[in-house]
1. Using percent of Cα pairs over 19 Å apart, for residues 48-175 alone as the calculated read-out, with 54 as its value, let me know the right label among 1, 2, 3.
2. I have 187 for volume of the Cα convex hull per residue in Å³, for residues 88-263 alone, calculated from one of the structures 1, 2, 3. Which structure is it?
3. Can you tell which of 1, 2, 3 yields -0.63, -0.81, -0.91 when log10 I(q)/I(0) by the Debye sum over Cα atoms at q = 0.18, 0.21, 0.23 Å⁻¹, for residues 224-279 alone is derived from it?
4. Which one of 1, 2, 3 has distance in nm of label points 7 Å out along Cα→Cβ at positions 32 and 248, as calculated from the coordinates, equal to 5.4?
5. A value of -16000 was derived for helix-only ellipticity at 222 nm (-39500 (n - 2.57) for each DSSP H run of 4 or more, over all residues; to 500); which structure in 1, 2, 3 was it taken from?
6. Using semi-axes √(5λ) of the Cα gyration tensor in Å, for residues 112-215 alone as the calculated read-out, with 42, 15, 10 as its value, let me know the right label among 1, 2, 3.
7. For the read-out relative contact order in percent (Cα under 8 Å, 6 or more apart), a value of 19 was computed from one structure; give its label from 1, 2, 3.
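No value in this document is a laboratory result; all are computed from the given coordinates. Because the structure is a prediction, the values reported are computed rather than measured. Cβ atoms are built from the backbone, for glycine too; each structure is taken alone.
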Structure 1
């Protein structure tokens, strides 16, 4: 399986801080070694930012937080008295975690995208970025991470350098709790928010093509009041085809073929679309997992469950 550049850059974003901590804590590090460690970490963070801008055309809050942390640390070790400078290394873990806590809490409070947006956009299709579900899920995950970072701050601050509190517990919270929650929560939220109700398969036609042709029979005119739209279906595989579902003046018709500028285009394997209609696959989760694609008006896609009812 080919690894995406976004995944590689997400992992390497941690390297500057890790390298700084390793270099600054090898043996009884003198001030010159601490200063070198800070500069090396800062340069690596700058390289990371440059690579992200070049390859992905954007940077993440994590990358900016690490760059700011190492820039402040470099200034600390160079411009404070020699007896004070080493304390940056001593308190670097709690300082970093409080920086991450603020990065997780503050952006959305000032109208910016949540902490996890830039990372989540690397893993899910662009079609779902503007959906309310995507934002809600990311807000929940972001606030969960803010709690993780705060507990890591308390652990590293109160642990006074003991390995259990400064290393083992924070790693467990980040990897064993935070990453696991980030991976599992979207599926949990979507399954609860959009619980699929399995419908007797015998009530459905055997192919997705026939299903689309029967959709006008379940059309709800009162839900479509004032709506005018062309929905293009491009269903691949056996039992698929290209069809256009047109809604106008409270009427719904279907025809074979394509339309040049559809309001909404649905591109899906025929069997996937049929299973979603039967309730065997959760539709929002399938979209986030990339099982099918959409182009155009996402709000119309979200309304389709109300516009068409199985008969």
Structure 2
């Protein structure tokens, strides 16, 4: 596949099918990369045998590569690019031992605050063709002319405009939080094996960052694990997530994920819990903020 130009990245472009065999080894690698696991991934679950994590294939959107070795749907200027927003919906469980397949296409393009955005959508299908999950990744890019200096430094998150407060005064339930210390080894396992700005400080510097930029999907996986611990089957089959990545997570940061149920609404014979969710650093800096819901 050749390197894409800006005009090659158009809404509706389809990047084809990718078949995936879901193995116990794949699940173990996922758990090692986030330093967390759940009993249902290796033993009995509400669905019978071992069930795959909801975000086992969190980075499927990045598997479609061009001749640069970069995601084929990226715009040409990689300098200072950032993962801005992520949406996921989970419709059915994927069991360990299943074979699923994915398709990627461009769903949207837009401009905001001096950056160009590409939205890449991935659909996951069971062998019978039914949809089991959907993800939409919003990636932002600087214009071609900007290629010098530090794009984001560590002081930016301290400014008042980078504060994101959540009103939980009307919450009906606080979800047990999940805290995980990020390490270089986790970054390499999560974003490797190739060296890149998500696991290597020299590579990060070449793209305008002062330290490892922890892949945005990692904090999202932490939130998903928090939701799995609280809602179990109602998250793995029925969960929804829509979050913005509002501050950079640097290598060696420690994150705590939090969730507060703000409303319960009827959904057939069951109910849906609607939550505010976020991940924050030890000093309270929020890095990932948004909404989630699960069936209860």
Structure 3
């Protein structure tokens, strides 16, 4: 039975150290007050949100809201994109941002205040955005990047942060600690990037694969990227020293660091990424141990709920 006017909420109770669950206790009564029909599911372990999205779509829900951070959004969106019951364009994806970086929410200017979220649900404004399909060449499995992914330093930090989350230690301070310690522990890797026929091979600090222009709470690794331009954006930072990184710290948040002579940018529709060292690719902050991988832009495949302004 299709539930056209009902919302399904998938909540990650450990996002930002339990912030999501605390929010829900104050928000749920408002849904009843405004007579918004809904169902509510809560994740228990990593990967649950993908399975819950599958189940909800099979039950007829076509408006699914992730309550959590970019990792929760990643799983819910992958649940929508990996199911084959109906077109992903027929399912509205929403996010109530409760995470550490909230780069997806910041891009689309998604609200986190109760009254504004209620208005978003009532008005039901949507936009179609792109996603980046990731084909893991050895495992012959696929997943999708919704906002930004990468390898090298990015995935090194993502693994550390992920392990902290599994221990129940979330929040911006924990992420910043992982970021700071990784600056001194990470070693540049030998990486090959083949993007629409152009190849770059050598020691790299980081490869960012962008649908969004930023990650990590506002670091503009792919400053020219937009969510619905039908293009894949890749930024490769070469073997750069810690002093050079610190000198360009401001540029990381403005995007101007891409002018550095050790930074290369690509845009196109397809790329293959290989690494001789750490075999880690992170997708929206979620670590996957599966390089090499092929990444391909899938235009206008995901319908996102937006505020009116």
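1. Only one of 1, 2, 3 returns 54 for percent of Cα pairs over 19 Å apart, for residues 48-175 alone, namely 3.
2. Only structure 1 yields this read-out.
3. The read-out comes from structure 1.
4. 3
5. Values: 1: -16000; 2: -4500; 3: -9000.
This figure was derived from 1.
6. Computed on structure 1.
7. 2
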